[in-house]
Structure P
Amino acid sequence: MTVLRGTGITRGIAIGPALWYRPAEVAVPPGKPGRIAQELERLESALERARQEVEALHAAAHRVLRREADRLLEAQSLLLGDPGLVDRARALIRTGMRAEAAWQEAVSAYLSIFTPIQDEDLEARVADLREVGQRVLAALLQLPSPMPFAGARGTILIASMLGPAEALQLAAQPPLGLCLARGVPTSPVAAVARRLGLPAVIALGESALEAIPNGATVVVDGSTGSVEVHPDDETLARYKRRQEVLRAAQPSYDASLPAQTADGWRVDVRAALDRPDEWLAAFSRGAEGVGLAHTDFLFRGRRTPPSEEEQVDAYRELLEQVPPGRVGFCTLSAGLEEPLPFPAEPEIRNPLLGLRGIRLSLAYLSAFREQLRAILRAAAGRPLLVVFPMVETFAELRAGLEWLKRARQDLEKTGVPHAQDIRTGLLLQTPLVVLNLAAMADEVDAFFLDMDRLTEYVLACDRHNLRVAHLFRPLHPTVLRLVAEAIGGVHRVGKRLEVCGESAGHAAVAAILLGLGADGFCLSPERIPEIKGLLRRLTIPESQRLAERAMQQPGAPEVEAIAEEFLQGIGAAA
């Protein structure tokens, strides 16, 4: 039996035979070009066929995936009409090249720009470009449209990575589960797996994945991020029992029921949104409002910062959908290792330790001031919470609050309507801010703790780095003790703390966080039903006893073991 560890992205357990997917590259055969006009016409015909295929894929996927399909295929539709790409291919044809060779060279030139950049958002764009490149080549060579997952039903699909269009085609032939060598929780394939409810583990590593032979029995645990190959009879029986527990627990996931424990303790379960169009999914899954609305999506992948008007429109789009109540807008939290509209640093060795969050905002004050004005304007007439990320020192916090005050004064001077009922909050992400909380707790109104970032900083590991992702263990006792310190510090001043981050949406982590005193959870839409269902099986005293036991353990494996035993005992699953 072989055990592999990666990043679990969808709750659940899948057991089945491995089916490898290795996409075949379309090769350009040798041949003489026809007349230039003829080759140009062949290219246009191939582009048109590719557009029709993308539209057909969108129509088929939209029935199941709705807005996810819209978002994931938008980039490919744009690439098929991108002047830089298409005009380059046309220019090469005019030099005497065949349409196939010209298109391949144009795509390769684009890829050479983006491929060396190690960034999770650009990886999706590179995948789009590769898929579009192969689709047009297949059309030029009159090859049939690919059907990559025929026969995938009833299997565990194994692949290095899936591009956006490949991911959408999972909806037509969904496998039992999914294992990928690469990928991050925000990738297109991760979004599709969540929407389809496929137990999935990503970031397993190329060499580890190659150890899985075609047809081997594989167990995928999307909750813990573990994959077991050739499990023995005892292991297989244990996972089958957990599958039954999960199936039995499904009725408790009724989104309409309130978020409260079995002994009647009310717990906030609200949405953490990366984009405004995620609200409907969050609401349908039982979100009781929006805890954190991230704003990074407006800044990524562009050469200049979004205008104030563009930001106002985007923030209003969300506020017009959600019920009345306070929405927390998190100011820019990304760092310069991402494609942001600010001067890139020449070499970023440790992106988690660099210019990001409030540090980045204070380095580019004009953009920061515009963002704050946009948030204030969008929330005119309703209560507002402005949350500052990556704050570590009292000086950074005071600077953020001062610039919020100035943005408000700007609007008052010009008579522009804006929010009047304004509260402020902190997104706790580093050990230093937790240990320094006493100096800041009186300055703001609300607190959110980012479980993912805090774990990375405490354990000195990047959860997206394949070489060290296995070290990312949110249930490490040291992490839990720091969480307890943060909750205690906030409670001492009579305020509340909500926990956010992908790992906070795992049952084992959430049960212990509740026992440590967390007042609520701020989660991605797909995690909300699970945690609401879990809460209705828990009581505060038993969660507190679990948390106390957890912090007494020597390491993460021991905590994970007692948490799994506890959850099985109450009819839930880790």
Structure Q
Amino acid sequence: LRLPLCCFFETRKTEMLRRILSPRWAKRLATGVTHKIGLDATHSGMNKFVGPQCPNFKLVKDAIRQFAGNASAVLARRKNSPDERHWIVPFGRNKEFVGRRTILRDLLTRILPSADKDDCQRTAIRGLGGVGKTQIALEAAFCVGDAYPDCSIFWVPAVDATSFENAYRAIGQQLKVPGIDEEKADTKALVKTALSRGNTGSYLLVIDNADDIKLLFGDTGLADYLPFSRKGSILFTTRTHEVAVKLVGSESHIIPVEEMSRDEALELLQKGLKGDQMRDTTSTDALLDFLANVPLAIRQASAYMAEKQISTTQYLGLCKSSDEDMIELLARDFEDRHRYKDIQNPVATTWLISFQHISDHDPLAADYLRFMCFLAGKDIPQSLLPPARRLKTVDAIGTLKSYAFISQRKESGTYDIHRLVQISMLRWLAEKGEQKEWTAKVLQRLADVFPFPEHEKREEWIRYLPHTQRALELRKSADDEEAPAGLLFNVGESLLMLGKYQGAEEMHRQALQLYEKVLGKEHPDTLTSMNNLARVFHRQGKYEEAEQMHRQALQLSEKVLGKGKNVLDKEHR
């Protein structure tokens, strides 16, 4: 008779054990129990608690309470359930799975078939692609299987209709469902009926990658084939909040998954590398910052570093060398036995799937995502986005938040977007031949909304400035080079007012080059631009350069307008 087990282990080093045990004997103290909880204590302090509010005591109490609460249901289920337990999971246990203890504890109180004796429990794990939803579901499935040996585990990928039906057929064949192998069998309906009957026994059904709302609720209607049994429980993984709500019916049944904590991210990186590859702790920390603590990005980076035998310092250098190198690294495939063979693994590819879903289902949301990838990643004002009807804007922003591509800041109407998402989006636009078009669109929109830096509008132009500077860095690919000239001027004046003279000089130089190229050297706007650059020289103490530029502008002005007339005193606004 197998009983549910829980292993508590110390997270602090015990000096006495370290001295008296050799590594070979220390390994024998390890346990194969899979439901493990770390306590903030040494080995000798494992059973010592300062009081009922002690965090360690609460962890032990919660585990015991869970065992006690499930005891009657476990015994009854063992008495009444069939002898054979079924296991259809396409992956082995991920020995490199780390962290996520809070999420797992929450999951294991929800997804047990006995969690709700009056209903078929439904739970959804929702988060950005690559954040680790599938791996969390996989670990949870093994935990349930270990603790409840009479509970069957079924795994169904919902990437497309074919993968869903193939998985259902495999379930039907293992359950020996009558008619399942007939040529014209309605496989999904037969398996739904079989799993809805009480004589199947208790089970956990995992529906992985339930992302496509049309596939689930449109003409294909895969959601119609989900079973209902009070002995069953269904766990979904999905990228979209909208799908999660439709599948489970309540916010309370949705578990959001975000990036790893820094300690978890570091532990995951350590799993794939040797110690000397992470010797530079500063570079390692900076790399995890760059990868935003996203598990898939960390796995991809560690796989490359392990293969090429390079350090975190060297890999970080590659990431920072150029956007092109960075994009290529994010797009490289790598082997992972705990992910689907027919689906590419790179984090950039993972997000491209979501980009395509959004493009198909919410064009305005797709446009907003394209637009945001040209801006700074933090504190993006909604007022910068292309205008649209209020309802459509609300829907579009909601879609991007639902896919976890953007997050809303505490201040209403401002958003953050992942740097890695921006890079992946730019790659997608380049592959589709749309990057030049969107660079021009973004710059034109910014030119329309960025005000002349007056004191009265200081809050507005200071908020827009970092986003405009980021977009201007990408302007070389724009077809319409005339559009940013006025924008370059306003940005240059803004930087001048902030005392950032080098940046102001660069903006005014670029503006002058554009005016000369598009309008010619003798155009009044070009002459005014020369004067603006001369002012910047003067503010920096470059008096000779300022005088030379002023004289050149004056000579050209008199040539064009006549002696005694010039544009140097005109205000360029």
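Data for the structure
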{"quantity": "Source structure (of P, Q) for P(r) over Cα pairs in 20 Å bins from 0, in percent, computed value 17, 41, 28, 11, 3, 0", "calculated": "Q"}
{"quantity": "Winner on distance in nm of label points 7 Å out along Cα→Cβ at positions 13 and 37 once structures P, Q are ranked, highest first", "calculated": "P"}
{"quantity": "Comparison of P, Q by mean count of other Cβ atoms within 10 Å over residues 5-12 - largest value held by", "calculated": "P"}
{"quantity": "Origin of the derived value -16500 (helix-only ellipticity at 222 nm (-39500 (n - 2.57) for each DSSP H run of 4 or more, over all residues; to 500); candidates P, Q)", "calculated": "Q"}
{"quantity": "Structure responsible for 16.3, 54, with Rg and Dmax of the Cα atoms in Å, for residues 389-468 alone calculated and labels P, Q on offer", "calculated": "P"}
{"quantity": "Entry that produces -0.67, -1.00, -1.11 once log10 I(q)/I(0) by the Debye sum over Cα atoms at q = 0.13, 0.19, 0.21 Å⁻¹, for residues 245-356 alone is calculated, selected from P, Q", "calculated": "P"}
{"quantity": "Among P, Q, which structure scores highest (criterion: relative contact order in percent (Cα under 8 Å, 6 or more apart))", "calculated": "P"}
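We did not get these values from a lab; they are worked out from the coordinates using the rules stated. Just so it is clear, the structure is predicted and the values come from calculations on it, not from any experiment. Cβ atoms are built from the backbone, for glycine too; each structure is taken alone.
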